[in-house]
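Structures follow.
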Structure I
């Protein structure tokens, strides 16, 4: 267990108050926060969780966290999730390497305060400028033509594969193309282009959603706020 990630997860989970509807994020760092919340629930904390993936739902049920859905709770007070990249000044994100970006974005859009937990390696000056890919979720039908459209936008894409050697299928039943850009446009421009691309279900650019970021660092937990 990474102690820096755990410290950030504990600090974020401490923001959860009794009676809250809480979005439960996906991925290794977010799972630590879910485990912390599970311990607090066992000690008497009363919350209702909205999981962002099937794996998170399984984890939360095993920890005894009461769960519900967006059909019953249209607004979420606080969501704790991870990120693959956090842009320092804007707190804009790249998410989706864990394979749950569509549900994560739906939950984020229904959340009053999105709190991100991360370690220092995830904090960058500019999104998509590092070597990490930008996940793009695409419908299975005709995905090769969607991939061609993404290539026309300057993306070098790779079809994500599962452990069994078959294409990875998201909880929504779609494929994921992991895209890299030699000279990525500004995030807002790239988001607009991806949103207009036929066959793209959604993508890992999370712009304007983040409330705070808890960063686990060697000298303690830093809390980042949008400038």
Structure II
């Protein structure tokens, strides 16, 4: 059975894709076949194979074996807004079964699957579909990306509580230096280490590429290991 992790963030724009791509590189560096998935993505552009999303394309490019785009991103929504609204605008109902079918195809050819959510943990993937449903379906192991900036301590603690209240397990967290001018980073990291019920897997520096960022990560414990 493939290992699987669901990557969420303390908010939108905290670097979930950056961290997910770095994690894929780190997994592949250990000799594992690792693929990425972005179940629902809003803000897509027309491409040769239909609507495509920049983040989903980055996950596809970082995957080996290279999966079909339709499996990486089953719901590609044109409008750059909350997926719930983007789906309504497109006249699409986002449902869990097609997502799980795509996930099954990805996991069949991989040792590890990194599934990136949309926005923060409590941002719905569509009407009546919370991210927790997808996370539980792929094993319930969640990785949290914390954007290191003012307010991150509260956001991270609230998200960790919500993850566990939804029946999932916080398997680890990654700090991302989204604000290079944010001071007292070490102090905040110490507070986060003490507050979060999961190990820190690394801190990603501002402005470095995903290959270099991968070197800063400790791989999460295998969900079934």
Structure III
């Protein structure tokens, strides 16, 4: 019984929060180079990446424009051999293929609007070719935000899509959107994701980008405990 779930704590903005996330037991940390109150610049990203210990996976949130990354980011990722990208922007089969050729493992974000989210997937979601993503992040749709909404979508939509066979050819699913220590166990029970991804749900109230060490520990603990009860 149970399965091996990965836990990502996203929106890390300081070395101290990165250290607390590692201490809490996170498998991965997310660094936002896109937008919003958790966005960091290249210099801060450099300081955090210098800290990240072995066996912890750094994931960079990036925006793809004209099928490529901005040069400063490409140089930063090359220096630290960072290969995992959470991709926003002009995501196409071509952009994913080019990123793969450059050694990156791309995880595009799919904004879940309604129960029909899996009815007409993009070609690059179900392909078996070089543009196939390493995983897919399912996040809550918000017309004004790329992520970090603090709102959950209906997890039953994912369960229903899986039971209907609509996710049979999809890459592994990373569940995001409105997760916190209190609801992550229920989310895992319903969705059975490959990984869970939390940001605002483990922050100090009223301080976007500043993590709460106790909430991070509780999130990781509750997520691990939930997998022991989930087939």
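Per-structure values
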read-out	value
Given 53, 36, 32 for Cα extents along the principal axes in Å, calculated: source structure among I, II, III	I
For 2.8 (distance in nm of label points 7 Å out along Cα→Cβ at positions 48 and 208, calculated) the corresponding structure among I, II, III	I
Identity of the structure behind -0.57, -1.39 (criterion: log10 I(q)/I(0) by the Debye sum over Cα atoms at q = 0.17, 0.30 Å⁻¹, for residues 24-79 alone, calculated), options I, II, III	III
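No value in this document is a laboratory result; all are computed from the given coordinates. This is a predicted model, so every value here is computed, not measured. Cβ atoms are built from the backbone, for glycine too; each structure is taken alone.
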